[in-house]
Structure P
Amino acid sequence: MVFLFALSCKSKSFYDNVCDIKKGEWHKNQVVKFDVPVVDTIHGYNLFFEIRNNNEYPYSNLFLFVSTTSPNKAIKKDTIEITLADEKGKWLGNGLGGIRSNEAMFKRYIRFPVPGFYKVEITQGMRDDVLRGIIDLGLKIENVK
């Protein structure tokens, strides 16, 4: 299920979407998908991943495999590592109790080469067939001034 959050006029984000990971169990072949509508190909953007995890998450980091398909069908693949806990095992990010939220930079000051819908597809890159403890994953794209 995908939720689109309403943004105020003062927000720098032009896209902010979150996908729920059912029961906090991210299966190896489960793809989290975002369709990003792009009109402006002149200005730059910063892309972020927003991750919420709970105490069931067994690792201090998270690897993501990211595939981005442009409107002209060009595909770009990336692997990103996100640190969720420090070297002593203390969770990073914001939150209370057993749920933490982290925001991780994915791309800094990029420009979209052509207008249209960009498909961003993400799979977890951990060794677990079922990765427990990731509650949801979001993609936020902000305008760069």
Structure Q
Amino acid sequence: MIEKFSSRKSKGFGILLLIVSSLLIFCAFGIPLITDNFSLVYFLISAIITILVIGLFIWFWTNTYYLIEADDLLINSGPLNKTVHISEIKALKLDQDTVGGIIKPTLSWKCLEISYGNGHSISISPENQEKFISMLKEKNNSIEIK
């Protein structure tokens, strides 16, 4: 049986994406209009880059989820996909901050860090964290909860 868990979405994280998108739009179109230094080539290049970046933000926001399958945890965040074998999961660290250097396919400031394999880790933020943890523990009871 496959169980799908949506990513928890923090309002603050969404506001950050909106602010970055607004700044991108202002830099791409507002500054050239204000300085009266606007050309068609610049407009087209700026439009393409802006649409691609904002489209990527939307893709991450609408398509970040986690699947627990028979033996694997599938992590999907926009165009990025990762598979973690549940048998390789060693520990789950609760209430971790999103800010940091490891891979974090999450849409929330608070997340769950998964340590697996040979020193690897990834942070995610399933909406129903308790059910998520219990399903992982059913499949691998040696997972340590920290």
Structure R
Amino acid sequence: MKVILTQDMESLGLGGEIVNVAKGYARNYLIPRGMALEATEKNIKLTETQRKNIEIKRVKAKEDALKVKERLSGVSVTIAQKVGEEDKLYGSVTTMDIADQLEKQGVTVERRRIILDKPIKSLGEFAVAVKLHPEVTASIKVSVVPEA
């Protein structure tokens, strides 16, 4: 089934694009949540008239993401955790911990934008990616130290 995306979706495409998806996915998930419209002639014409506004929003979002990337370029986060034998952490450092520390430094980033392959479970320094926009990814340094 062909649908028009109303917003950017990482797995499908950018807002305003016409994509082909399974009927059930479109009818049960995308359309009821307002993420897509059925690709009828009327909706296609409506989207074409709104394409300029969509493009302006996309450019503005990218510019905002580049500004945040600039602010994140010099940021390093230090997280103190309880440590057991052989410098293994009792818990782990997750995206929520990193987002909280960034917020304390005055940089607000949604935790789902912080990309960790797996939670950090040892002491040391780690490079963590922050996906701010589909085309903009920043990198921050996370230092995990033992709690005093």
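Nothing in this text is a laboratory measurement; each read-out follows from the coordinates by a stated rule. A quick note: this is a predicted structure, and the numbers were derived from the prediction, not measured. Cβ atoms are built from the backbone, for glycine too; each structure is taken alone.
Here are some notes:
- For 15.4, 45 (Rg and Dmax of the Cα atoms in Å, calculated) the corresponding structure among P, Q, R: P
- Structure with the greatest value (metric relative contact order in percent (Cα under 8 Å, 6 or more apart), set P, Q, R): P
- Which entry (P, Q, R) yields the derived value 0.90 for FRET efficiency 1/(1 + (r/R0)^6) of positions 18 and 90 (r between Cβ atoms, R0 = 35 Å, to 0.05): P
- Once distance in nm of label points 7 Å out along Cα→Cβ at positions 82 and 114 is evaluated on every structure in P, Q, R, the highest one turns out to be P.
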